[in-house]
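For reference, the structures are reproduced in the following blocks.
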Structure P
């Protein structure tokens, strides 16, 4: 079975299981304090970014995310790869569990670097009528990379004696601030810090900067609801890294993604285009190397189903 066939088979099984299940349905809002403005978002994430929404208490969100390859010929896409459909840039399967109306924890596994991701999100502040004009949440993520040693340290100058288990950990801290402007428009800004315990010791020959363990970024996202079920979504990450500025050896770009979101009660389905090959923040922030201007955008989708537990 080809990678493309396997991807569509996995999606089909997931959809059939969701439709045939007798899982308890839920509305698109977590229980919230009185006078809170809801719903700001239908899902706990939009494309590549977290939102302030958390999974409701005693509900398990199961989600499947897939991103194909580059569509443009200038970025190794075109007809020979069926405009990216022959390629799986990243695949993520994950689970979000609501522990309270403010706290959610989760786990996912990504194809890129075989990343095992453990994360939590806590809602600090609710947007309220006559009160706070915005909501706020904090998201903490710990990623572990279980690749074989030769692959993980490929290109690295670190001697064997200095290699250790902790090199395989990545961390992502995000403060999410959002607001629902009206029934159509929701916006968010996401100050972000990505930390990797291990980086390859190479420099930018243009400015002499070395790649850093810490990479700050500013994320932004938005949604425009056309109807109660259908919306247009987008997110963007501005990467703050001197090593990645005008690097002649390897070009790096900010991530820009656009998509359509469909909400149907217990299901959220999203289809999108993005120049990021990774689906998780701790892979797309340091490693987005394709650009929209050269056809380096990829088709992707996310499907989420909620189950009462």
Structure Q
């Protein structure tokens, strides 16, 4: 796959996933006790699911997680690998796109500059990012940066690979993040970080990577969350009809994961699936009352993760309908 906007067919057979989820002897969940780190859990999960497709790993990661934060983190990692398939298997990575004014190209001020004057010297990365998922845990940052303004006035965006230990890169935790506290969200500063030309990823940073990633993230996070709830439904003995509805929605996400993330038809179908999932999760709220108090309280706190970026999602759906005429 050259870019994130192209069709992506190898999603695997959903039969293997069903057999794994419904196995009479299901694998024990990796420990996720208070204060435990996402990184070793993710590494063990990657080893266990070696050879599985990114979508399968997103669902299985949710199923294996003992908290919604780790389910979200696993799905996020696999969404990245849907767009950047060359990422190392067990390395935690993150996208650094959002700035003070958002993540649209016109809001991106972080830039790739020529250190030492125009036409000479090294390339350096300068700027600030915020709301970076897994900023503290990541060993690699995928940074959206400007290379200047095109003749038509558009801000030209490229994606840059920056390792965590690069001199000039610093991470600060963001305060008052009310949900999924078991993983970090951070602010990242790039103060003259030197980059090699081959660290700049080919293609348009926004059209080929950032824009399709938002759609892929919705698909994978939605499926990963269902994996997490699917596990709870089996452990808590929820009605079979509820389990069947979740199985149906996982199958829907599996189908969408193989489509063109730039196509308006994909966005319309995804919009319908997300609406169905919200209705289902509202229905199972009462069923969570049978869980232990800590699990129930964590669910009530973290279930809002699906509503993050809701306005942008609604705007994307409106645009898709307009494109369809």
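Just so you know, all these numbers are worked out from the coordinates, no wet-lab data involved. Remember, it's a predicted structure, so these values are computed and weren't measured experimentally. Cβ atoms are built from the backbone, for glycine too; each structure is taken alone.
Taking mean count of other Cβ atoms within 10 Å over residues 158-165 for each of P, Q, which is largest?
Evaluating mean count of other Cβ atoms within 10 Å over residues 158-165 on every structure, the highest lands on Q.
Once distance in nm of label points 7 Å out along Cα→Cβ at positions 46 and 62 is calculated for every structure in P, Q, which label goes with the largest value?
For this comparison of distance in nm of label points 7 Å out along Cα→Cβ at positions 46 and 62, the top structure is P.
Just checking, which of P, Q has the largest value of distance in nm of label points 7 Å out along Cα→Cβ at positions 214 and 294?
Q
Given -2500 as the derived value for helix-only ellipticity at 222 nm (-39500 (n - 2.57) for each DSSP H run of 4 or more, over all residues; to 500), which of the supplied structures P, Q does it correspond to?
So the calculation was done on P.
Can you spot which of P, Q the value 13.5 was calculated from, given it is mean count of other Cβ atoms within 10 Å over residues 206-213?
Source structure for this number: P.
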